[in-house]
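*Asks:* What follows is a set of structures for review.
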Structure I
Amino acid sequence: MSNILILGAGRVGATVAEQLVYEQHNVTIVDDNPANLAPLMSRLDLRVITGSASSPQTLREAGAEDAELLLAVTPTDELNMVACKIAYQMFRVPTRIARIRNSDLLAHEALFSEEDGFAISHTITPAQVVTDYLVRLVKMPEALQVLDFANGLVQLVVARITEGAPMAGKALTQFNEILPNIDRRVVGVYRNNHYIRPDGDTELQAGDEVFVLAEARQMRKVIAALHVVESPIKRVLLAGGGNVGFRLAKALQKDYSVKLVESDPVRAEWIANQLPDSLVLLGDATSETMFESEQIDRTDLYLALTSDDEDNIMSSLLAKQMGARKVISIINRSRYVDLLQDSRIDVALSPAQLTIGTLLAFARQGDIAAVKPLRRGAAEAVELIVHGNKSVSRVIGRRVDEIRMPSHAFLAAIVRAGKVIMVHHDTVIEADDRCILFVHDKMRTREVEHLFAVKLGFF
């Protein structure tokens, strides 16, 4: 159990605080606005402190002297940077993570060094995390989720089985007949929102959500077996020119026909000057007239990326009704995301849920390289590195069928010296392997991490 100090009770801070409390960490959260803290205090077992994140007295009162991890996620970059500096110089907090939005600051790594800079151990930029995620979805339109592991060597993709797909109505054992030279692992099947632990006899049905892991270079062939191949995305319409909208348009404009709708005239003009290869429109994304004039019925992908959940939902539904092939909507309130499951919105995602995986990796037991929330945070995929030898590890030197893996977890792949190995029953785990696991019940992830961590006394 770790002592964790969170600065900032906005969406990211509140979401990660909730998750860490559920994982039974000692959490203290600081914010200068009591209204942000009141809902957390009423429903979560944590400490709340009203005050400034840059105040040494506030940090001392919040327990910085005993904190093992500091998450500075206030809305202000400079405040986060100063808080990390104070936490290091005055309290020697071992790990300090800061949310930094300004790309100009991120370009100067020397600013973050311990001795000459602001003593930031790691930076996180939520808008970039969301942008990278959306780019992967644009490139693979058949997928509901696309997650990268091991520096992009391995991907976990969620796809819905469609009528007419090669694997529709077939047992998983027949995957080898359809893709004889491509190794992959189906780690989860959800049917009518109920989890099915897959084995060779599991028959895939149209409508099933399938979680499959494979080498990234082979993933398109794997997805083609599960979902009828769609034509590539060409025409993209983005609503909202905020941090995510601007970054996404910039990332896509060279390879796609990109239009971006922004309601603020000053912001729209600035974006137009910055993105000469995108068409920037001044207008309201909830306007039926605007959709008609921009031929929404010929649009391959519509993305609602404004800061207003209601506008995003309504404009996405309107775009779909008027003929947009696929719609994706950012939804900040997690309860809204749940309500929109199986709606006409193809993908509804929470930026906070995407972001917290990066933060959770630093709070977990063992050498955790990545934590990726799945199914709106109910499940997880975890990438961890195993250390030690057979005498101090519960997994090293053992075959997979000798490891007492919890029933809710599925070891799918390992990456060894840059080579991807799909796990079989006789695969032997070696020191420094990167293990990629799917955990159906995130509340029991700690059992899995404990299994793969070195025994006490190793260090």
Structure II
Amino acid sequence: MSALDSIKPFYSILPQVTNPERKLGFKDKLKWTGIILVLYFILTEVSLYGLSPTAIDQFAQLRSVMAGSFGSILTLGIGPIVTASIVMQLLVGGKLIDLDLSTQEDKAAFQGTQKLLAIIFTLFEGAVLVLTGSLPPISGDYTLILIIQMVLGGIIIIYLDEVVSKWGFGSGIGLFIAAGVSQQILVGALNFLPATGSSVPAGRIPNFIYSLMTGQPQFNLLIPVIATIVVFLVVVYAECMRVEIPLSYGGVKGARSKYPLKFVYASNMPVILTSALLLNVQLFAGLFQSAGFPILGEVSQGQAISGIAYYLTTPSNISILVTDPLKVLIYGIVFIGLSILFALLWVEISGIGPDKVANQLSNMGVQVPGFRSSKVQFKRILNKYIPTITVLGGAFVGLLAFAADLTGALGGGTGVLLTVGVVYKLYEEIAKEQLMDVNPMLRRFLGDE
């Protein structure tokens, strides 16, 4: 019996996005991905009715990572989904809930509970932001209306993510992050329209060209653009780094292949989870302060100014290295440490740990040349590599995101890091889908039919 059977009556009544009855082809997946992406951009333009014009974006520095649009019904973005994921990973990873995610029943219980938690966190986060004054209504009469709008937007995001996961390419979480960050990069770099109350172009590149034309070149305008390009190149290079374990097929003489273990083994999920956790620190700081117990620090005009919340606020300007190096040091250690922790948890939860991979390879009937084909032997070999690259990969993405944020990269350093990783994986998945559409025999061989 599953440990979550007691709450099954609650999550079982939630509407579900059904799986397609047949294997979807490339064009069908592309169509659904495109439809959801268009809907996402439309929803980001639907403003919250009754929101005061004095509202301040408390999570501006994490906005790109949370794939939300401040002041719209998608203000919460993917925050509740990721927060629910963190809670479930900690519960399962810490063995507080005993689930075997390789079984269909426990996997369904895990996903159903996570969706229920995401909806609960949607209501909680929306209520906290409104009631603590981060998103003040124009009058008290609009308090409940604001909360309902954000809850509705949060629930829509949950189901849009589910549609993409089952009917499109990749995941909705990754797609929404990539879409939001790409928009910020294009607008931040190329917007030739003047900023509000100014005659100077808002985009970094047009602004730099304008400064050249006026005889006062400002090369510092290009630092975020250069930082964005550097992060892009470094992430692409890291995605190509891998350890390859040689394999041979016992029943086929001379047949050889390799099993690749990527350096960024846990992908970019550790950074998403870490950012979401830090966002919740800011959220609870405002909640405790409004209750008269500022145990996480004080918040003023939507920004943490002291305590734990201040030191865990994303530094987004390289000048802070001089003005407050202690904050940079503490934030960097915590961010990288959490990235490593979530990398280890994600590997176990997502079924790519040494035990699960050893079972898969053993069931395929392959072996490492010079070793016997057995689960024990595979596990011994994989244990030499997977834990090490998981820790190194988690530390790498954490360090890269932290350093990129300091440079003020367009779209946020963390956002650029995540976007490149998402787009790279999306490219691999699309290429694989196209290949299988062209070669139906390959699809049957891989068991995708």
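Readers should treat all values here as calculations from the given coordinates under stated rules, not as data from a laboratory. These figures come from a predicted structure and were not determined experimentally. Cβ atoms are built from the backbone, for glycine too; each structure is taken alone.
*Asks:* Going by distance in nm of label points 7 Å out along Cα→Cβ at positions 106 and 242, which of structures I, II comes out largest?
*Replies:* Going through I, II one by one, distance in nm of label points 7 Å out along Cα→Cβ at positions 106 and 242 peaks for structure II.
*Asks:* Have a look at I, II and say which one yields 42, 15, 14 for semi-axes √(5λ) of the Cα gyration tensor in Å, for residues 90-217 alone, as calculated.
*Replies:* I
*Asks:* With distance in nm of label points 7 Å out along Cα→Cβ at positions 58 and 154 computed per structure, which member of I, II shows the largest figure?
*Replies:* Answer by largest value of distance in nm of label points 7 Å out along Cα→Cβ at positions 58 and 154: I.
*Asks:* Of structures I, II, which gives 19 when relative contact order in percent (Cα under 8 Å, 6 or more apart) is computed from the coordinates?
*Replies:* II
*Asks:* Identify the structure, out of I, II, from whose coordinates helix-only ellipticity at 222 nm (-39500 (n - 2.57) for each DSSP H run of 4 or more, over all residues; to 500) was calculated to give -8500.
*Replies:* Value -8500 for helix-only ellipticity at 222 nm (-39500 (n - 2.57) for each DSSP H run of 4 or more, over all residues; to 500) corresponds to I out of I, II.
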